[in-house]
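Structures follow.
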Structure P
Amino acid sequence: MRYFTNYGPNGPMKWREVPGSLGILSAHDQHIPVGVANSLGPDEDGNAVFTLVVGGESLDGQWLLVGREFVRAQQVGAPRS
């Protein structure tokens, strides 16, 4: 399944751009959130890394926000503290 939000840049979201938790949408044209994305911090490139909770269930792994779509972080490095 694909997950989206209605906030963010066209490219990867940098950690410094994260306003807080983000609502997760099931499609670009939907306006009612199905979950929440919480920022963990930046990866080694400064991109915001998120955890996703959809329908009350935590999704496995870490996620990046690219062009308002959440994509799985593929070995991008652990978030910095």
Structure Q
Amino acid sequence: MTPALRAILGKQAPDMDMTNRVAIAKKLVQLAIAGDVQAIKLIYERVDGKVPDPIEMSGPSGAPLEIFIRRVTQANADTDN
């Protein structure tokens, strides 16, 4: 499907002095300027990248995670072996 779409998008748009790809991009921008929220969202996702979904991390049963920090110095590293 992708090769077929790319081939069609690269062709001259009917009655226009541009490719189908450019004609579609222009139409999308026109829709966004007119306030079409879906068009605005699509443009931002294509230009800036899709915002990743947030990831919530928690411990067992939703409890807060416990974080343990151990400071390692050269003296500690030498005696741990």
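Throughout, read-outs are computed from the coordinates displayed, never taken from laboratory work. Everything numeric in this text was worked out from a predicted model, so none of it was measured. Cβ atoms are built from the backbone, for glycine too; each structure is taken alone.
Some observations on this one:
- Comparison of P, Q - label where distance in nm of label points 7 Å out along Cα→Cβ at positions 35 and 59 is highest: Q
- Entry that produces 0 once helix-only ellipticity at 222 nm (-39500 (n - 2.57) for each DSSP H run of 4 or more, over all residues; to 500) is calculated, selected from P, Q: P
- Parent structure of the calculated result 1.1, given that distance in nm of label points 7 Å out along Cα→Cβ at positions 3 and 51 is the read-out and P, Q the choices: P
- If you line up P, Q by relative contact order in percent (Cα under 8 Å, 6 or more apart), the top spot, with the largest value, goes to P.
- Source structure (of P, Q) for volume of the Cα convex hull per residue in Å³, computed value 87: P
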